[in-house]
1. If you rank structures 1, 2 by FRET efficiency 1/(1 + (r/R0)^6) of positions 137 and 169 (r between Cβ atoms, R0 = 25 Å, to 0.05), which sits at the top with the largest value?
2. If you work out distance in nm of label points 7 Å out along Cα→Cβ at positions 97 and 249 for 1, 2, which one comes out largest?
3. If relative contact order in percent (Cα under 8 Å, 6 or more apart) is calculated from each of 1, 2, which structure is the one that comes out at 14?
4. To test your reading of the models, identify which of 1, 2 gives 3.6 for distance in nm of label points 7 Å out along Cα→Cβ at positions 65 and 161 when calculated.
5. Upon calculation of helix-only ellipticity at 222 nm (-39500 (n - 2.57) for each DSSP H run of 4 or more, over all residues; to 500) from the atomic coordinates, which of the structures 1, 2 produces -4500?
6. Matching task: 2.5 is the computed value of distance in nm of label points 7 Å out along Cα→Cβ at positions 81 and 129. Pick the structure from 1, 2.
7. Supply the structure label, taken from 1, 2, corresponding to distance in nm of label points 7 Å out along Cα→Cβ at positions 201 and 241 with the calculated value 2.9.
8. Out of 1, 2, which one gives 5.9 for mean projected area of the Cα convex hull in nm², for residues 89-152 alone as computed from the coordinates?
Structure 1
Amino acid sequence: MPKPISRTFAALLLATSSLAFSACSESNAQEADRFAAVEIKAVPLADGVAVLFGAGGNIGVSYGPDGTVLIDDQFAPLTDKIKAAVKGLGAGPVKYLINTHWHYDHTGGNENLGQTGVLIMAQDHVRDRLIKGNDTVPPASPEALPVITYHDGLKLHLNGDEIHVQHMKHAHTDGDSIVFWKKANVVHMGDLFFNKVTLPFIDLSSGGNARGILAAADKVLAMVDDNTKIIPGHGPMATKADLIAYRDMMKTVIAAVEKAQGEGKSLQEVQAMKPAAQWDVNPDAFIKGDAFVEAVYKSLEKPDHAEDHKH
């Protein structure tokens, strides 16, 4: 099973973008040096909406007369580069931040931004997990914590658009949110969607479940159309067709594992069947076939949160 999210996980994510990085044993100065070569690339998607690609989770940006909103903030050493990329869009300083979930490669810049007065928002469980930390991630500082939290979601009326934030339960973690710009027709899915870079990472230790990732994909597909621009947590921009393929992959693998479990097959026997083989094509992927199948197998051993997924 993948270990709890940590600086080691952050290192592996960087390695998948050709930035090998052994963070656990390095000082903050050395860690910062590892980010020296990272470039933050800003790509406008619609009027007042853009995406930033760098190291770690993809960042969504809403900007205009009401202030700049960031969706996730990657790693702490990149904050100044992220601010510069935002300025390059012609946007004002960051005013609001939404975390799609608690993982370090999406919240690493929280403290830096919080110290400058940025208002941080996230689902309830994100704040809870940041406060507690885990065996490899220390508890977050007060400045890094979401100030506004929600259970099911919220709606922001900013920059001439409606920004719908919706919680997706027990999926990548237990605190995932998607962010949908209604007018711009753009959606940020956080790590509910890894596009063409790795098989899904289901963080069981943070309340994640394969069923929830499938349910989230179905919910988003019901919201989008062929013109929607989809920002994945990792990987290039995606289309509805890409998300359909991802949903179908999840559905196929879950069904195969569920059937095998029903026949009494052990985890090792199911892994030997290679039910994810046709999608396990990236040798540099963070999550490969056996790890993904293990996460699905263990997800299906847990209680079904189907009622949660319907809401």
Structure 2
Amino acid sequence: MPTSRPQHGASLLDYAKAWPSYLLPHHALSRIMHAITRSKIHWWKTSFTRWFVKQFNVDMSLAQEPNLDNYPNFNTFFTRALHADARPVIANDNLLACPVDGAVSQLGTIKDGRIFQAKGRDYTLLELLGNDTKKAQLFEDGHFATLYLSPRDYHRIHLPITGKLTAMTHIPGRLFSVSPSTARAVPRLFARNERVIAYFDTDIGPLAMVMVGAIFVASIETVWAGEVTPPAGCQIRHWEYDSAAPAHQFQKGDEIARFNMGSTVILLTGKNAIHWLDNIQTTDSVQMGQAIAKRC
């Protein structure tokens, strides 16, 4: 019997917001933002930072450095550290900690090699991982969570479970916005945008952290490699790491990367590795360190 095509959840307003972005010079705009956010011109960085805090209602009482004048540029403010006790990491070894502050865009299981993006839209695990068949096989029938970071959120990324870094891949691509409205309107959004993927070996098996770039997300950096993007060229780059090296071993809750401007993280685990907690639902706000999943 013929099956009906899925209805997209995008509204006319979603399309109106998304379609002009097809025409924008994504990378040129992001390179300009890269320079602007690192400007040390005092009047500029101070006025822009103060406007940003007011516009997005940023709670500076959580910041390790609450005085805006002490940040040398906007980017150091945007990637600010928090007080040590601001984001306690769930101690129970059977529970996975949320890697970021943000909102749950989607979560669930990877079915038939596809990951759900929004109503009527999905994309393949294989294309998300840069058509790396061996890596994709590690997560077949596994689990995913797509976590959206808004401009006001804390933008450092942490490991949800103790693990050893085994590999990293940088995949060039577009830089569409990753806002919820764009996710509803743009097909295969997260498999089209530029992204950096970090792979870890853990007690629950393979785990991947897919850090997706977006418009004005001019840089993604990791603690082991520094700034990975913006890159030179448009080829996929891949690195393998010695997981036995102390520099490549991380404890649960350790910082592994940061977005220099906001975006999305997609967490991938293997088959029969975890169960998402019942109290974690789509559109829920989450904080780094809180429990989001339980080991099987």
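FYI, it's all coordinate maths here, none of it is from the lab. From a predicted model like this one, the values you see are computed outputs, not experimental measurements. Cβ atoms are built from the backbone, for glycine too; each structure is taken alone.
1. The structure with the largest value is 2.
2. Sorting by distance in nm of label points 7 Å out along Cα→Cβ at positions 97 and 249 in descending order puts 1 first.
3. Details: 1: 14; 2: 26.
Only one of 1, 2 returns 14 for relative contact order in percent (Cα under 8 Å, 6 or more apart), namely 1.
4. 2
5. Computing helix-only ellipticity at 222 nm (-39500 (n - 2.57) for each DSSP H run of 4 or more, over all residues; to 500) on every structure in 1, 2 gives -4500 only for 2.
6. The value was obtained from structure 1.
7. Only one of 1, 2 returns 2.9 for distance in nm of label points 7 Å out along Cα→Cβ at positions 201 and 241, namely 1.
8. Value 5.9 for mean projected area of the Cα convex hull in nm², for residues 89-152 alone corresponds to 2 out of 1, 2.
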